[in-house]
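Each value in this text was obtained by applying a stated rule to the coordinates, not by laboratory testing. Fair warning: this is a prediction, and the values are worked out from it, not measured in the lab. Cβ atoms are built from the backbone, for glycine too; each structure is taken alone.
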Structure 1
Amino acid sequence: MQNKGSYYLTTAIAYTSGKPHIGNNYEVVLADSIARYKRKEGYEVFFQTGTDEHGQKIEIKAQEAGVTPKEYVDRVAGEIRGLCDLLNISYDKFIRTTDASHERQVQKMFKRFYDQGDIYKGSYEGMYCTPCESFWTELQLVDGKCPDCGREVKPAKEEAYFFRMSKYTDRLIQYINEHPEFIQPVSRKNEMMNNFLLPGLQDLCLSRTSFRWGIPVDFDDRHVVYVWFDALTNYITGIGYDADGDSSEQYKKLWPADLHLVGKDIIRFHTIYWPIFLMALGEPLPKQIFGHPWLMMNGGKMSKSKGNVIYADDLVEFFGVDAVRYYVLHETPYENDGNVTWELIAEKTNADLANTLGNLVNRTVSMSNKYFGGIVENKDVRLSENDRAIDEDLKNTVTGAYGQCQAQMESLRVADALTEIFGIFKRCNKYIDETEPWVLGKEKDSDPAKGGRLATVLYNLVESILIGASLLEPFMPETSGKIASQLGAELREFDMLGRFGLYPNGNRVTDKPEILFARLDMKEVEKREAEIAEAQKAETAEKAGGQEENGEGQPVVDLEAKPEITYEDFAKLQFQVGEIIACEAVPKSKKLLCSQVKIGSQVKQIVSGIKAHYSPEEMVGKKVMVLVNLKPAVLAGVKSEGMLLCAEDQEGNLALMTPEKAMPAGAEIC
């Protein structure tokens, strides 16, 4: 493979406030697939990830845990790195913002900004979101909450250093207009231009004095560096940047980065603040910043406080690492959010991995052993023009897949690239149906021509599977290696994938084929999911004080209090009485019911995860409480236009909320 030069790829570094869920881990799996793909294309890839370890939120978390901030981040950073290793992430460097080399460069950059007049001392008074470590004005708030995360903000006033963002705004706007590839997808670019840059940037608070867990400003020890400046600079400090001009050869080779891969929720920091910091340093901007979508759970963003999280280690333990990698990569589109549940992973594993891929490999290896003692030979026999046409169509599909996949990867459409690869395996299964090797096998001893045709068919299958496995390696590395081993061959470099017929004649497949992916029993999936959910509930209950009894011996449930809301907040929610006039189970779902709910003169379709507690027949005729103006969502392929209100006890049992007295459908709940 020809050396195509260097390729520098980064993820956003993970914040060490707690254990990341699978939605957080999606980004590093996505980045890993791109890094591995680029390596197979011939690039010298440097892939950096790591942890963001300073800030007020971490200081608070450490206090709550009764440890020092450094002890706290050491534990969480180890957990984050362990999850990367578990998911088979091929990073070249794992940076921590508590690394001494990083901290020193941050101090030097801060001082340089001050010396050249880019920052000045002032005071800040406004609203602060601790989870996001972000300051906001009243006008920037949405319904009085943080516009990024929707959580509570608190008034803050303190002395701070500020960065003169307006000094570089016009230059950044010009750069973005002249480099349309800089921010992807285009929708993210439009959002940044229209919502932030064009209206004008305010100067950015670049230091804090109200807490101590941060990198000290070395010429003013009352201040610590703002966590976002600290975090963003890891992309250059990690490869040897030096603010005094003595940067390493590695930095000179790798910078500017080819790709920053970040979540869409932090695109503002990476496409506005970070480029401006680089301009102030006199350094080139990264070539591209991609704001990827989220991996959701049942249409909602995962949140430990809401109890709707799935962790990678739980999934890998049950499904295996490559099944998890395949699901999160294939089911999160280029620009739209993906959705994950245990049930969906199981269904995808059975359909694509067990049936389409695993069964194909097993049948091919088994037939090669059954009919030819494991020897694979291309006899180049076709018994008819139809045979010739079928063979050519297979070869064209297989040899054309790399070009199709490459086009998708160039635009970072990883899910679509995987679809192209699995097109090879689906075509192979169709080829088996077309050629009927079991029929040829019955007559191969009595009819040498049919024996030759059977050998040709099996050769074509082995060759096609090996090409597909080679192309699949960046996404499912363990599985690809297992396939190549069963075929008695090595995975190929990408520049060999456009040629058909390179599998050596007379080579032997394994005589002990192994099942790559066994079909999953959905009841076992449900059982394991329930066990993990129960353990998570127990942990949450322990932290929240658990379930106690009131004075009459009746159980009560204490929940962690949510932030107070105003009457105006409550008034935005529209609750009405609804009458369920029809209900049915959602196909292929073990949890969901789809109800037609009459509300006044309208009928709304509402999907609810209550199948374990109510049958469709029980639902019909019930008067229920409905949140009417909830934004529609698609659950398991079915549109839902509201929410039925339920009560839930500590054991997870649900009960629909119903009016105490007879009320007409549509009556307002206030």
Structure 2
Amino acid sequence: MPHHATAGSFLGVPDTLWFVLLTIAAVAGVAWSLSRKLSLLMAGRKDVELGNWGERLRGVIVFFLGQRRMFLEPLPGIMHALIFWGFLVFSIRSVSMVVEGLTRGSELPFLHTPIGHAYLLTKDVFAVLVLVGVAIAAWRRLVTKPDRLEYSADAWIILGLIGALMVTDLLADGARIGGGAPGPWAWTPVSGVVGGWLAGSSETALRTLYAAAWWVHLATLYVFANYLPYSKHFHVYTSFPNVLLRPLGEPGRLAKMDLENIEEGSALGAAKVTDLSWKQLLDLYTCTECGRCTVVCPTTITKKPLIPRDLTIALRDHLNASAAEILGPPGEAPGKPGRELAGDVIDPEVVWACTTCRWCEESCPLFISYVDRIVEIRRHLVLEKAEFPSEAEPAFRGMEVNGNPWQLSAEARGDWAKGLGVPLASDGGEFEVLFWVGCAGSYDDAGKRTSQALVKLLQAAGVKFAILGAEERCTGDAARRLGNEYLFQVLAGANVETLNGRGVKRIVTNCPHCFNTLAHEYPDFGGKYEVLHGTQLVAELVASGQLVLTEALRREVTYHDPCYLGRTNREYDAPRRILRAIPGLELKEAPLSREKGMCCGAGGGRMWLEEKLGTRINQTRMRQLQESGTSDVAVACPFCAVMVGNAQQELGIEGAQTVDVIALAAQALSHDSQKSKVQG
């Protein structure tokens, strides 16, 4: 039997002509659809940071080709990887079939080489593996029915098209083998089985079967390619660029707004969907609706209105629905849609629910970001419309007037250190490290005890340090994440001026929020420092022998990972090294810890907002921590200390305690160390 499938005619017209016309129509359809999508993306802001292409390409290999994040869930990961890798393998085969149709039977020459034989074997095996992946996907949707999935007809259409591609490929190759076709086809065992079933059929039947399978295969491929831009599986096109162009900066860093050069007619923050950057719009098109973000989001878990996947879907659908308004007549510059994001497209309660814990972002296989979009919308509500939760007003006013959200006296900021021999940077003495105390460490009772504990440890280790006292102001973390970028920039500018004026090079702080802001956001304002969290510095001092922890603490604790120390800044080990260095103390890990640790509910400025909807996040987190077998919790963040401690009281857990890791280390400090190295 000849190798080509297109000999003969259809309705009197040579088959090759029909195929050429079909191919032109398919390619034109894809090109038109993608060009419109690209035009919508380019209507977004252009201020996207790129560069570091070596790291970007490494990410493509690990996360796009290697599907690394997919395997956080084994079965779905295997399912998706089989289908994805199968598609990559079949791309060469598809090109060869197109060439066959355009040339009346010629194939890609390399298929008849040893490398080509190896490829055909691989392709043959993957045809079955892809069908296994499709079967797993169908089983999950029909039988196990995970809550996180979206159950729409779209998924079945895609699975049907994928299955059709695999089956028609096996039938086409089986027909050739059944007809005794020479060449590399003997290297394809799965197709060989199909060929064995077809052996003995007439040559006419085999020709007809081959031609039918060939036509259906390529028609399916062309339908698939044109359907994708209008389905949730558009990520087949966008996942590669989205991974390649993913943000490479520090995860906890928010972009600086240029408040001094706002163009006339431009919104502050994101009022319309086109006020988002083109990369944020690309994120919308890359969402697979897999729901991985929803099952880990603390607001979704506690029945708040924010569901990350649904937020992305709503913005994507709005972008598509606004295409005519945005693109306008041909040749004109992109416009803006009439509807605003907050209020028209999204309930503002969705925007204010986010704790910026970033678990949604860490769980997304394709690096879709959420925090930056939410903060952009908050910025518009705060800066331009002055619409924000009423509870935020006292915190904003306190930061603006007194330099702290508690609205307490700025002059009292250093009162916690009285009698401890703590020098001020303004005294003019030399110091190795500046202790940035933070608002909680200066005013909150538990925070003050942690500050005093760090002082005790630094003095015992002989570290020369100082504090700013009344010169220190809130870093502005909460203001920025609540959308008040103007207030944040005022605070940041003042603090950087003070720090640089005091010659500060190295900073230690017990607050992960201060840590993140000082380390990753202050450089945009001229403040570049080496910043350590208190647990990092103390862990170093213990490891070097400058601190000796010999006093036994006979107790069991579990450890709660702060989002801004753990997930955002990748520090999971330093607090644990300290806890394990304390004699008599047993650390009992909770099932949801380290990368899987859930937020306490205070991040994103929500420390200052009432939790009026759903169940309380801090109580949910406390119940998770109790699964460790103990109710005593060690923390490394003053906000976490407040939220977890409150949860213990609210749940009526008798005798339960929340204590900072730094305070535990100070309790375990050798008495000899305390006496020998006190700083005067």
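Can you say which of 1, 2 returns -12500 when helix-only ellipticity at 222 nm (-39500 (n - 2.57) for each DSSP H run of 4 or more, over all residues; to 500) is computed? Of the options listed, only 1 reproduces it. To test your reading of the models, identify which of 1, 2 gives 0.15 for FRET efficiency 1/(1 + (r/R0)^6) of positions 338 and 410 (r between Cβ atoms, R0 = 35 Å, to 0.05) when calculated. That value comes from structure 2.
Using the calculated result 28.9, 94 for Rg and Dmax of the Cα atoms in Å, pick out the matching structure from 1, 2. Checking each candidate, the match is 1. Of the structures labelled 1, 2, which one yields 77, 48, 33 when Cα extents along the principal axes in Å, for residues 82-377 alone is computed from its coordinates? Considering all the candidates, the number was obtained from 2. For which of the structures 1, 2 does the calculation of distance in nm of label points 7 Å out along Cα→Cβ at positions 522 and 618 return 1.9? Among 1, 2, the structure yielding 1.9 for distance in nm of label points 7 Å out along Cα→Cβ at positions 522 and 618 is 1.
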